[in-house]
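Following this line, the structures themselves.
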Structure 1
Amino acid sequence: MLLLLVRHANAGERDPAQWPDDRDRPLTEKGRKVQAQVSRFLRKRDLAPSLVLTSPWTRALQTAEILVEGARVGQPPVPCGPLAGEPDLSRLQDFAGNQPPEAIIAMVGHSPWMEELASLLLGDSTASVRIDFPKSGVIGIDLDRLAAGAGELRFFLRPKLV
């Protein structure tokens, strides 16, 4: 399976006066525009996921909705609490389920947890690989199962390249 790790799009700076709970901070217009371009790029490269799992935080959910629309995914994003915290492969596997080898799954989340998840899948710990993961970035990892060290990097898409 191909796992697409997606960092949420630009949500601007934290503003406790506007969003006392930072989980509610929405995307900026620039973030929406960049994510739409990245999502269309994935579709044009035949990298549209069949399943999109997302952190339930507003900015990640909005990113996932743009991904679903731009990549023309056939179903809405599925909120996945484990994507709003430190990587827990067992819980993520429960959400991903058993997938055929040709499946493409996307997981949308936050820094630093997405970098840690990528490091865990590509190495043997959350600190094995250091990654500068930009907002709206996509890391494509080939793997048979969600397990430490089970992945092989296929690509790292930085939004500036789109």
Structure 2
Amino acid sequence: MTMEKTLEITAPSDREIVVVRDFDAPRRLVFDCMTKPDLLRRWMLGPPGWTMPVCEIDLRVGGAYRYVWHGENGEEMGMGGVYQEVAPPDRLVATELFDGAEDPSLVTSELVEHGGRTTLTTSILYPSKAVRDAMLATDMAAGMEAGYARLDALLAA
């Protein structure tokens, strides 16, 4: 029996977005796919045709991460941050700063497993309401769901 895969995005406060998504896999495997570069590169991509040539992760409190994506038309997008909390396979907290942005966001990912299925809840606290609103105005949901669909396929393999 497979579970419904719906992405839920809410804005519970004026600076926060919460994203909830279920996966048909144990949380240890989902956590590994979120923190191991060889796995992350296979699903955390943008639209079709994008690649992730840079995926560096120092998975420890105070350790940094850096991602860079390239689009098929020469576009580039990068971001990075520092891990604030690393509690495998339950919780991951890190700052997040996109290239060109001034202030980082704080991203908290929590994984809860029920019967071999995992619910991933990601809370993003933005530096201001304006930044949060700008993110909500993007096609963030479609991009995240495309990545999570690739993650579903990776988890099933």
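Each value in this text was obtained by applying a stated rule to the coordinates, not by laboratory testing. From a predicted model like this one, the values you see are computed outputs, not experimental measurements. Cβ atoms are built from the backbone, for glycine too; each structure is taken alone.
Look at mean count of other Cβ atoms within 10 Å over residues 33-40 for each of 1, 2: the largest one is in 1. Supply the structure label, taken from 1, 2, corresponding to mean count of other Cβ atoms within 10 Å over residues 65-72 with the calculated value 20.2. For mean count of other Cβ atoms within 10 Å over residues 65-72, the value 20.2 is produced by structure 1.
Have a look at 1, 2 and say which one yields 14.0, 43 for Rg and Dmax of the Cα atoms in Å, for residues 25-120 alone, as calculated.
On the way: 1: 12.9, 36; 2: 14.0, 43.
Working through the options, I get structure 2.
When FRET efficiency 1/(1 + (r/R0)^6) of positions 17 and 145 (r between Cβ atoms, R0 = 30 Å, to 0.05) is calculated for each of 1, 2, the greatest value falls to 2. Relative contact order in percent (Cα under 8 Å, 6 or more apart) was computed and gave 30; which structure, 1, 2, did it come from? Value 30 for relative contact order in percent (Cα under 8 Å, 6 or more apart) corresponds to 1 out of 1, 2.
Taking distance in nm of label points 7 Å out along Cα→Cβ at positions 97 and 113 for each of 1, 2, which is largest? Can you show the working numbers first?
On the way: 1: 2.2; 2: 3.5.
Max of distance in nm of label points 7 Å out along Cα→Cβ at positions 97 and 113: 2.
Computing helix-only ellipticity at 222 nm (-39500 (n - 2.57) for each DSSP H run of 4 or more, over all residues; to 500) across structures 1, 2 gives -7000 for structure 2.
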